[in-house]
Structure 1
Amino acid sequence: MTAIYADSAAVPVAGGSFATGMRGSPARYLLGALLIFIAVMMLLPFFAALFHSIKSPEDSAALPPTFFPHSLSLRNYIKLWDYQAGLPIYLWNSAGTALLTIALTLALTVPAGHALARYPIPAKEVLFAFLLLSLIIPHQALLTPIFLMFAKLGLTNSILGLAILHTSIQLPFSLYLMRNAFEAVPKELEEAAVIDGCNSLQVLLRICLPAVLPAMITVALFAFITSWNEFLGALVLMSRGDAFTLPPILAASRSVSSLGGTDWGMLQAGVTISMIPCIAIYLLLQKYYVSGFMSGVVK
């Protein structure tokens, strides 16, 4: 009996031995080092812009340039705050356009994704593929006819017109995510709701929307980042000084120094401010973003 217990004790447990071996294996440390290196390389541009934005003019003009500032100064942020119409106006325009883009994108892709996933539409797959074809057409190639059409409709120099443009850019990919997210919802849940007396709208609002909430948050994140960072459309549609969003203003702030060169300090201050909302929203909604992206891409 003792020999049997000894033999059984000598037999390693597969899961435990594997976990114990991985815990101290060199491959685990190499993987951790690789991930740390990737994280540092991804964060390096952000910290470089941040450190350069708080440098004094003397530090900014120093040769050779230094990564860390020798003295702290908020002069670059003060100059950017009062630049042209003022930084708050441009931030408001960017935020308003991004929020309106999110609302329009969700209002269009949620019912369209549900219809393409559940209703027996004739030639549904052909229609879905046709809607996705706009992904291969760059929106920059369509800016001239879009500008002429928006000028006739009075949508230039307006947040609504720019939000419509940004929504059209984001629609195909958002529709792809939402359609796949609705297809991942079990049909038995909807059938049970219909048996309980729910109509189609109630099924969508009470059953489907809570189930696809991560995918909706993912669509909102992509719409926000697309609208917040879009440059060329805002440059073409906007001509009034107080109608611009942040990206065109950052491009214009490059040549405001006394000698006509680039004011790198003020430019990096604007870059830092423009990155903060994207990073903050992503960190706050990271859990929903990952699960929604996987549910919208992997059936």
Structure 2
Amino acid sequence: MANPSPAVSASSAATLDGPTPSRSRGYWARTAQRFLTDPVALLALAVVMGLFALAVFGPWIAPADPTQSSMLSRLKPIGTDGHPLGTDELGRDMLSRLIVGARLSLFMGITPVVLAFVIGSAIGILAGYAGGVVNTVIMRTIDVFYAFPSVLLAIALSGALGAGIGNALLSLTLVFIPPIARVAESVTTQVRGRDYVEAARASGADAFTIVRVHVLGNVLGPIFVYATSLIAVSMILASGLSFLGLGVRPPEPEWGLMLNTLRTAIYVQPWVAALPGVMIFITSIAFNLLSDSLRSAMDVK
């Protein structure tokens, strides 16, 4: 009998062995796919990217000088020629001040969360992995900050340190370190008891290697998502400090400070006075939706 052709043999072997398995996508690739197919996530991402574009290119795209005042043009309504969003109490163009103010407002809202993310994550991971007395000492110290509401704590720290951007950033960073450290400690405690960590410990790996290779990759995701949700809170607190005169000082354009200076004009031009608050609201909602979408995309059921 003639030998079967190579094509037939290959076909028979493929039939016997079954179809070639397709390569499965990684966790982060599937997370990105779920995120990019969420319309709410894309809308929030577009708003956030637009705000960052204003922060970066604001001074170049602003139609007028945001610090140029004119007493003859005070409190012009929305739709005035040359001032599409009206003017403030000193006759400065509101559209230009809102655009340029995005840079300082986002800086005041995001920087404390970034600093607290780095410091709080380090503290929480140390406490969660070490356990025992180290965990008790660190976490009981962190619990002291929970005796004070975040708003009152930020005001108290800023009032004690004095007004200014640097002191406001420091006070907000100190406010956000405890909650981030608690989340980091919680997820690290869960990961510490996993089999792959025990196997690495049994193989003789040192603590730094275990944390760097096996712990960080599994805990930074949840910590990052939680930190993202704090940006909206940070924006509101930073604006509140500026509103109270404890943050940015005049004549710098910043949304919270603009609310403070325009509060006396609420009965004259209420729509103009509300514009900085609208920007704060839109920014907070965008970051909240972005954080929720990230949490949903990373939640594998």
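Any read-out appearing in this document is the output of simple, stated calculations on the displayed coordinates, not a laboratory observation. Fair warning: this is a prediction, and the values are worked out from it, not measured in the lab. Cβ atoms are built from the backbone, for glycine too; each structure is taken alone.
I have 27.2 for mean projected area of the Cα convex hull in nm², calculated from one of the structures 1, 2. Which structure is it?
Structure 1 accounts for this read-out.
Out of 1, 2, which has the highest value for mean count of other Cβ atoms within 10 Å over residues 158-165?
By mean count of other Cβ atoms within 10 Å over residues 158-165, the leading structure of 1, 2 is 1.
For structures 1, 2, which has the highest computed value of mean count of other Cβ atoms within 10 Å over residues 62-69?
Once mean count of other Cβ atoms within 10 Å over residues 62-69 is worked out for each structure, 2 has the highest.
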